[in-house]
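Below are structures written as structure tokens.
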Structure 1
Amino acid sequence: MRDKRAALARTPWRRLSTRPVYENRWIRVREDEVALPDGRTTIYGVVEPGPCVGILPFLDPDTVVLVGQYRYVAGDFYWEMPTGALKAGESEEAGAQRELAEEAGYRAGRLLKLCAFHTSKSVMEETAHLYAAEGLELVTRPSDPTEFIEVRAFPFAEVVRMVERGEIKDGMTIIAVLHVARRRGR
């Protein structure tokens, strides 16, 4: 039985139908009826926030800027890197620069792509595109009216320790910090 199931592991599921369940300006939720590889059918709920970007901004090689804010769903204040949704038709780089300006008040002279990953491959249709930013210059841009953000510079080595101690909870920030630390041989 296990071998039969394993033989179907790479077989794509087929969407038979879909229906919208909920939508606001940030997310959509849909319910699909899908055909499984063995011929059975099931329903599958999908949350669609759309693609997003995260930017780990460096003031210098040893100093990183983080933003802190109260996160309603998590119920606490957290430090993280600037992140946000890409707007329709917006390039990753333009979105990264916009979010960096809105949340931290900087523009990057250079963006370095770290990776892209699925934030929750089982229930969400969202790809996060992560960047490191260098050559920062201060800019003024209106912030999002729903965000109340504290901006602070930290030694990068301390941010790595914050990740290791579990103080940073945001997955995009954790992945970006560990990517940069690995590239630096830390």
Structure 2
Amino acid sequence: MNDLPELSPTLHALRRHVLEYSVKRGDFTLKSGAKSTWFLDTKQTACRPDGILLVADAMLEIIPDEATAIGGLTMGADPVAFGVAAVAATRGRMLRSFSVRKEAKDHGVTGRLAGALQPGDKVVITEDTVTRGSSLMEAVEVVRAFGAEPVLVTLIVDRGGTCAAMCEQAGVAYAPLLTAPDLGFGYGT
């Protein structure tokens, strides 16, 4: 790891966890159809107790004080949002969590949102991994349509390097915890 960028102690510990549990090496075909010699399954970090504690430590360092809720598109956001909200509560920080469904539900509590999001909330949109950023932007749109305000987009690993520009265009701050170069890989490789 001597060639890797210098990170804060919190992010350094998170990077170690991601490299140990979430990075797989080999020959893979990504969702986009592109070929890669590495695959990132960040749920292996987000769904382990030591991993979600590291994620929560890192996210709680950058989540704005004004934020009142955290969530994003299901499944990628769910373990991150629920875990960070739970850890935050043990530290006296109340963040409600929610999921954005892939499709609207037409019975019971209808629509695309599930959870404790309220109109007027200041929202952190999250995800485990992003390559292109389309799921994050979809979550931003659904949250805005509901009447809440996205104030930050953050995630465990930015694999693709294109999301920052998308967030800037959408007028939302962007702060990934780690990037592909932080893990020793190039974007799009």
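Since every read-out is calculated from the coordinates, none of them should be taken as a lab result. As the structure is a prediction and not an experimental result, all values here were calculated from the model. Cβ atoms are built from the backbone, for glycine too; each structure is taken alone.
As an exercise: distance in nm of label points 7 Å out along Cα→Cβ at positions 53 and 117, calculated from one structure in 1, 2, equals 3.1. Which structure is it? Walk me through the numbers on the way to the answer.
Numbers: 1: 2.0; 2: 3.1.
Computing distance in nm of label points 7 Å out along Cα→Cβ at positions 53 and 117 on every structure in 1, 2 gives 3.1 only for 2.
Computing mean count of other Cβ atoms within 10 Å over residues 61-68 for each of 1, 2, which one ends up highest? Working shown, then result.
Values: 1: 18.1; 2: 13.8.
Checked 1, 2; max of mean count of other Cβ atoms within 10 Å over residues 61-68 sits with 1.
Quick check: 43 is what I get for percent of Cα pairs over 25 Å apart, calculated from one of 1, 2. Which structure matches? Clearly, the read-out refers to 1. If helix-only ellipticity at 222 nm (-39500 (n - 2.57) for each DSSP H run of 4 or more, over all residues; to 500) comes out at -9500 when worked out from the coordinates, which of 1, 2 was used? Source structure: 2. Of the structures labelled 1, 2, one was used to calculate FRET efficiency 1/(1 + (r/R0)^6) of positions 5 and 157 (r between Cβ atoms, R0 = 25 Å, to 0.05), giving 1.00. Name it. Computed on structure 2.
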